[in-house]
Structures are given as C-alpha cells and as structure tokens.
Structure I
Amino acid sequence: MTDPIPFNKLTIRAWADEDRPREKLMNKGVGALSDAELLAILIGSGNRNETAVSLCQRIGNKYKNSLQLMSKASVNELIQFKGIGEAKAISIVAALELGRRRQQEAVLPRQQIKSSQDAYLIFGPLLGDLPHEEFWVLFLNRSNKVISKKRISAGGVTGTVADVRLIFKEAINALASGIILCHNHPSGNLLPSEADIQLTKRMKSAGVLLEVSVLDHLIVTDAGYYSFSDESRL
C-alpha cells in the first residue's frame, strides 16, 4: 500500500481536480478564478497546515481582500506569513506591480486631457499606492494632448521637493504649452498643505512669465484625488 503524501508536501498537482486552480483556469477561463486562486498559482504550494489557496485567502483577509491594499505590501511584510518565503513574496509583489503597470498603460491611447479626471486616470495608478511621496509633471501641447510625463522627485513619507526651475526647464525642452502637476499623499489626506499651496502659486506665476500654462495640480491618494483647478485655486 502506498504511503499517503504528508500534507506539508502537497503541491497544487496533488490536489483534487476541483481544487486545482491551474486546471480551473484552463477549463473555465481566468475570469472564473478568485484572487486567492490566482495568487495560489503564483506561489505553487502552501505550508504544513494549509493549501496554497487557503494561505492566499488568509493573506487576502489580512489586506481586507483588497488588491489595492495588498499592492502596498513589501517583501518583508509578506514573508511574515508562514509558507511565504522570499521567492514567493517577490513573485506576489512582481505580479501586483505588473497589474498596476497594465492599468496605467491602458489609459495611454486616451491622450487628450479634458478634465482633472483624465489626468487622474494617468496618475492614480502610478502614485495612489506608493508608501512614499513623489512629484510628477504631465507635459501637454496646445491641444492639451500628452507629450510626456516625468517624475521630478521622490522623497519620504511626509514630503518631497519640487524644483520650479527644473520643472520649467523640462517643459521648455519638451516644447510644452501646458503642464499638470501631481504628487501623492501617502497619509491618505487629500487636502493640500500650506507648502502645496505656496508651490502651486509659484508655479503659476513662473508659468505666466514663461508662457507655459499651469493647468492643474493634483493631490493623489489611494482613495481619490484633489484638484486645485476644480477647487478654483489656480
């Protein structure tokens, strides 16, 4: 009689057919799988006490079953789960980053900026989940079509530096007629700080002199955005 396979040795191949997410994906399509089942395919096996799917369900519960929250998790955080080593944690972080980049890429054909929402569709996936602050600028032509976007600086949890001269140097080099400023608040606070307000004023004044319009300044969090233009503060 063949000895039973110890539970801690059970990989996805040893599961019953109905519990095998790879086969489920092949037979029913990727849309039929839960988030936990998709993550289970990435990590391949669980630990001594639970399958990969159960482990991934537990990870999901930790992050309130939100991929957005999970995407903020670091490798060091993920390896705290029993059964998640460094290699598995790196696979999860890499997969979530690919998803974020795909979301960002999906809006690229929509080049013309007609509202703050259009700008947010570009910057939200880029900045909303970051644990540190970054400052970006969108460069536009006379038709408000995107020429390019550029990260100007990256800082800590509480702030970053935006150099007015550097921003307008980039704008002039890009032959931009307008720019949209954007930075994130990792704290989740959507309201502008006094430093944000003063920087926006300086940028607006410099733009008038250089004939480069400052069209908006967005503050992005994982919950939404604040627009200086929508709030009539430009």
Structure II
Amino acid sequence: MPRVILVTGGARGLGKSIANLFLQNNDIVYLSYNQSKKAAEEISLSFSNARIIKCDITNEQEIKAMIEVITKEEGHLDVLINNAAIALDNDPFLKTKEEFLKTLDTNLVGPFLLSKYASKIMPDNSSIINIASTNGLDTYYPYSIDYDASKSGLISLTHNLATYFAPKIRVNCIAPGWINTDMNKSLEPSFIANEKSKIMLNRFANPEEIAEVVFFVASPKASYINNAIIRVDGGTK
C-alpha cells in the first residue's frame, strides 16, 4: 500500500530529488511549493502519484489549509519532510532584522507549525524528517549567521519533537554538508575549491545521495532510528 508523503520545497533542488525518489517507489507525494509553480507542474506531469500544492510555510493559515487538503484527499499522512528553506547571505552587520526574522520564520518556525498540524493526521509509526545542515552543527559562516542559527534551532526542534511525539511518531534530522544544487552554482570557483579541500571525498554531494538517506530514514527499515541527527557531509578533514 503506498504511503502518503509531504515534501516542503519539493519542486527544486534537494526537495525535488527527495520527492522523485518517493515517487519512483510509488508513494503518493504531496510537493509543496511557494514560487516554483512551473517546476512543480513539470513533476506532476511525469508522475501520476504526484500532488502539487502551493503553500507559503511562513503563513500559518496556508499550512493549515494544506493539511486540510491532505486530510480530505488521503485521510492521513505517513511522512513529513521539512525541507523548504531560504538563505539570505550577506555581511552580518548589513543584515537587517527583517532578513534575520524571515530566515528564522521559513527555516525554523515553518517546520514547527508544519509538524504541529501534520502530526494530527499522522498514524502510529509515522515519521517526521527535518532537513538541517552542518551549518547548524559546527561549520559556521558569518555571512550565513541567520541561516546557521535557524539550522541549529531546527536540530533542537528535532530533539524536542522526538520527545513530545514518542512513541507514536519518529522524528529525525538530516544534516547535509555542501550539495550540488542551483543555489550553489553561483559561488565563486575559488570558494568552491577551498570548501572541497576540506572534504575527505573532495567533492560536494549530489542531491540524490542525500535523498537516499532521507528515504531510508523514512522507511520501515529504520524503525528504531529516532531522535537522531544524521550528518551526511563526505567526511571532514
């Protein structure tokens, strides 16, 4: 029987790779998007089991409306993947309060609200997976000070939700390092080369490699993995 999956930010980047893997395994996948409507529609044309839904995850009412749609159409949700995030990198002393709060609202408050409302339709042995970053652990970048804080907060949120939802819902966190996504293609080549030199495997991850970890953690094979922060960064020197 197919599972019902919700992937936020599922139309592009890592979210797209995560959604595609579940779709290829015949799960029913709801992909939420905010601005990437065309990309979401392209996925829905390729998979009959894809469901696309617009949702600004900084808007509590839109989150509630999205969960209501899933409830009406499916009756339950087996896996929530909090993937959607933003990065507004600039000099920390030039960063405005509004920018800082927007990052926290998207990357931390959004996943909290999604977990709050989605959990009401999640059965026993369901799963929440938060996509954090090694930026929330120990790879800090001053220009990403708000992003780093949001991902550190997401890791803390994971621990608290795992405690609160136990034993009904498993809550885990994936903390990737650098990934080959469109967001990172604009980085200076010298910066990329320097970052790769810090990685044991001497390369950035492909998004499909991170998606495989997410897929496993969401599966029955990972039924005893809970409250875990899983680092996937190629090894640091």
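Rule-based calculations on the coordinates, nothing more; no lab input. Everything numeric in this text was worked out from a predicted model, so none of it was measured. Cβ atoms are built from the backbone, for glycine too; each structure is taken alone.
Listed values, structure above:
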| read-out | value |
| --- | --- |
| Winner on Kirkwood radius over Cα pairs in Å, for residues 86-133 alone once structures I, II are ranked, highest first | II |
| Winner on FRET efficiency 1/(1 + (r/R0)^6) of positions 142 and 190 (r between Cβ atoms, R0 = 35 Å, to 0.05) once structures I, II are ranked, highest first | II |
| Origin of the derived value 14 (relative contact order in percent (Cα under 8 Å, 6 or more apart); candidates I, II) | I |
| Source structure (of I, II) for log10 I(q)/I(0) by the Debye sum over Cα atoms at q = 0.12, 0.17 Å⁻¹, computed value -0.75, -1.13 | I |
| For 3.1 (distance in nm of label points 7 Å out along Cα→Cβ at positions 198 and 222, calculated) the corresponding structure among I, II | I |
